[in-house]
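These notes open a run of structures that come right after.
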Structure P
Amino acid sequence: MIKPVPYQNFAGKDPLLDRFVSYALVPTGSDPESAASPSTSRQLALAEKLRKELEAAGAADVSLSAKGVVTATIPPSPGAGNAPVMMLNAHMDTSPEASCDGIAPQIACRWNGDDILLSEDGPVVLSVKRFPELARHIGEDIVCTNGKTLLGADDKAGITAIMDAALRCPGNPEEPHAEIRLVFTPDEEIGRGTEGVDIPSLGANYGFTVDGGDVGGLESETFNAASARIVFRGISVHPGSAKHRMVNAVKLASAFVGALPSSESPEETEGHEGFFHPVAIRGGVESATVDLIIRDHDRVLFEERKRRLAEMAESFPVGTAPAPVVTIRDQYLNMKEFLKGREEILELARKAYRECGIEPVENPVRGGTDGAFFSSQGLPCPNIFTGGLNYHGIYECIPVQSLHKTACVVSALLRLSASCKA
């Protein structure tokens, strides 16, 4: 077992890594229970940082909206003014599923494949046994957490790659590129990332989100996604005289979750298989709430899943208590149906990958990005990798070499945009 060393030991040696860490250290967790936009004010700290960096680099039309969306324009290089306008997007928030407070990156330098001791409290160990995909990165420098927080590579690695490439463009005639729109969004992790974006005003013809996983991933197919909330009402009676009177809402909620088909859960599915995923139960005897997400790549099966869940909840036996209240809200749709007939956009990405010595790996993503919403609104927007692994938890990590490969691909996309016919 090896013990990684603090990032501070490497500070100043790799500008791209320094940029990533500077973003990662800004806590930006979103909050699904907040009605504000952005859902947490701390996301604005990173938004303001990006705004200042873009202005200092000479980007045009730099703006930070009241809803926390950062936009900017990189004017086209000489001779590329007629090329289609490209948008690049990454999100600023991190998942609320793990803490973002007190992020302290560590690095396992030239990692030899042994278990990595993230924290002695537990202990917390990052291992190939638990995460086999790590084996592809033996010999590389693994940026990891201290075992207490997430890292923030999702999606600050995407922000890093975009900023690194874009900030070299203004005033640099050696870097040909079309007009580029930069869009950094809050609240992607809670399905609200594009709520504050006026897509027509961007004037972009196509785009890419930089929000994928391991090196090589090129994604043009996402889940169809919905959230569901089921509120169970109980009957509270003093426990000393509760026989045949009390109806415990917590027990109803727990029984409902237990009745969900176990074969249709994230733990038991892969590829194109959809699922129901309970993410939270909270409440007491009088009222308890179950929050779930519904996912399926197939639109027909997705609609059927929503119907099944609603029927299951509405017919769930609750004794003498009121029937549960079910609310289902669509979050995003599979981008695949909106990218039909736009193969040239994917060809542009494949060419950029290969210019960087990377062979594209095109599989359906078992998740979604802001690009799914952009695509559904007429702005076709596939997703490219960031190089990060094990998102949304304390085992999140990213090899430094993968971060550089992402930056290479984004730079190649900018160069190729000058001659793009998309």
Structure Q
Amino acid sequence: MKEPFLNSSSENLANRFTAIFGENVAFESPLAASGMGARVSGIDLSVPLRPAQVELLLDTLSHVRLLTIAGQDLDRFSLASFERFANHWGAPVAHPSNFLRGGKPAQQDGASDGAIEYVPYADRRVADADTVLPGKVACLAHESPAVLVATNLLGQDDRKEFRLKDGGTWHTDIEYEPLPIYVSMFLAHHVPVARDAPNGQWIEPPTNSAPAPYFPGSADELMALRKRLPLNGETAFADTAAAFAALPAKEQSKLEAVRVRRRLNAEDEGWLAPLVRVDPRSGIKSLHSPIWASRPGVRPPIGVDGMSPEESRVFLDGLEKHILRPEFRYDHMHAPGDVTIWNNYMSVHTSPPIKIGVKRPEDARLLYRLSCKGAPSPVLPRDDDPAWIAEHIASGYRSPEAIVGSAG
């Protein structure tokens, strides 16, 4: 018998927020037709959270898959505060864009060994964002290798000429490692507010009809779903928990038995991972990154255990077409000061098309992203075993004491 799905607990969650955070907290859910998403306002994340408050936030995400804690004061809520908060969700991961491994960019293919060297903020490409609109837009101060800056304010070579950059590919964050990313989160600083394109949006829809950035060969219907992206700088999500729940019970059972082989590099043996995961807090089942090639040209496509490469592609393209159906899609509009958290096991997402070479603040898109692995921790600092860190955190990064405090 097919298990009942999802959104029956919204009223209960709202009551719990009032009881645990106080009468000034407002709770809204769902944000999408699929049942995905909740928005909470009236919580100040610059103040350390009590364990019961953390537990409620964890419970909420396990049901709604995406949670926005709105309206942080960016004069008080620093990126250090953001990273401290992230430690409740898992161990923060240094982003591969922010460190070298054996003298090579960690993001590239190749050997995964070699000495780790963190790149200072001033030497990262994103530091050029501070020079594009001087005195008007600049990144919040930080040096942490765990903070990824997502922005359309790029360097001199990119701002010489205005152009429209196509959106990214649908993916989950760093799903290609044996222990994938559990939670990712954005802190929004600047979002595009201009709506002066001829269609009344920030941008016109991109006209690129070529397969790129995807591999050629997918069905036209799937390619159209992939490229139907938001036009105002939103992050696009697909709800893979709702998509799984919508399938017939017999098909669900078959998918629960599927294992996929993921690889860091094409020549690696890789490892088998479940296609369907169960959230340990809510018990909700979801499809975890059921995408054949989420990073074309960067990471190798995945294969289904027991299937040929071509059979794997056909099978997974069918699942991708299912999860990208409009009823499972949610385009999330960011607002300055919002912290938006999503469960990577229960969703896929992609970046939107954006303007490059902008010359005014109302076109600026500037967000900060943190990603976390492992078990949540209601209290800080975390108590992760050093051997676990060495095995699962590629750079061995741990948030410093100055951010999370000291044990005991």
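Read-outs throughout are calculated quantities, based only on the coordinates presented, and are distinct from any laboratory measurement. Since this is a predicted model, take the numbers as computed values, not measurements. Cβ atoms are built from the backbone, for glycine too; each structure is taken alone.
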(Q) As an exercise: log10 I(q)/I(0) by the Debye sum over Cα atoms at q = 0.12, 0.16 Å⁻¹, for residues 118-325 alone, calculated from one structure in P, Q, equals -0.93, -1.23. Which structure is it? (A) P
Q. Which one of P, Q has distance in nm of label points 7 Å out along Cα→Cβ at positions 190 and 334, as calculated from the coordinates, equal to 2.9?
A. P
Q) Taking mean count of other Cβ atoms within 10 Å over residues 318-325 for each of P, Q, which is largest? A) Q
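Matching task: 28 is the computed value of relative contact order in percent (Cα under 8 Å, 6 or more apart). Pick the structure from P, Q. If you can, show how the numbers build up before the last one.
Working: P: 23; Q: 28.
Source structure: Q.
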Q. Any idea which of P, Q comes out highest on Kirkwood radius over Cα pairs in Å?
A. P
Q. For FRET efficiency 1/(1 + (r/R0)^6) of positions 134 and 238 (r between Cβ atoms, R0 = 41 Å, to 0.05), which of P, Q scores largest?
A. Q
Q. Among the shown structures P, Q, from which was the value -5500 of helix-only ellipticity at 222 nm (-39500 (n - 2.57) for each DSSP H run of 4 or more, over all residues; to 500) calculated?
A. Q
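Given a computed value of 0.60 for FRET efficiency 1/(1 + (r/R0)^6) of positions 30 and 382 (r between Cβ atoms, R0 = 25 Å, to 0.05), which structure among P, Q does it belong to?
P
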